[in-house]
Each structure stands twice: as C-alpha cells, then as structure tokens.
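Scrolling down, you'll hit the structures one after another.
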Structure I
Amino acid sequence: MSTLTDLARDKRSARMVLAIVGTPNHAPTGNLIARVGAADTVAFIENDNESPA
C-alpha cells in the first residue's frame, strides 16, 4: 500500500496530495510549504512530526 509520501514524489504531485487532504487557505500549511517545500510538507504531515523551526 502506498503512503502519501510515496505519492508525493515531486513538487507537482505533492501539491496535488495536499489539495486532496488539506484545508483550503490553511495559513500554517501554506507557511510550511513556503519554508520546506510541498514534498517535505507531505512527509511532515504523514509522520506527525513537530514543525521544523
């Protein structure tokens, strides 16, 4: 079974995953995408890690 991180192989596919599982216009998610990129944001959400500082 594929994980979200497996599906988010690049920037485009990661943004598609986030569009499906995320909340539109969620500022904290948008800020995280801006800081670490879409693929790392998906991995962060999937692993339930602390926000990178």
Structure II
Amino acid sequence: MYPSEAKLVYAEQHEDLWIEFVEEAVERAGYPELTETPGLSRAEFAEKIQDLD
C-alpha cells in the first residue's frame, strides 16, 4: 500500500473509532439522544457535553 493510500485508510479507520467511542460515551452517560442530533460542530458538541452537569 502506498503511503498516500495508507493515510486515507487509516484516517477513515480513526474517524470510525472516534465515532464509536463518542456514541458509547454518550450512551454510558445516559444521553443517547445526542447520537440522534445531526450536524453538531465540535464546538456545539462540546457545549452540549459541558451543559450535561
């Protein structure tokens, strides 16, 4: 596999792992509705997480 191809493959895998991690984290925290909220930016997501307390 060429380095440029590897970057694409691993970037995709990395993104999939983070999505899985965040979905599991909000599920464990008791807020599964956050996984149904479409199109949150990073800042919006961080704000929602901070407001959970």
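Each of I, II could give Cα Rg over 2.2 N^0.38 Å, but the derived value 1.02 comes from I. Ranked on distance in nm of label points 7 Å out along Cα→Cβ at positions 14 and 30, which label among I, II comes first with the largest value? Structure II gives the largest value of distance in nm of label points 7 Å out along Cα→Cβ at positions 14 and 30 among I, II.
When helix-only ellipticity at 222 nm (-39500 (n - 2.57) for each DSSP H run of 4 or more, over all residues; to 500) is calculated, the result is -18500; to which of the structures I, II does this value belong? Among I, II, the structure yielding -18500 for helix-only ellipticity at 222 nm (-39500 (n - 2.57) for each DSSP H run of 4 or more, over all residues; to 500) is I.
Values in this text are rule-based calculations from the coordinates and carry no lab data. None of the values given here were measured: they were computed from a predicted structure. Cβ atoms are built from the backbone, for glycine too; each structure is taken alone.
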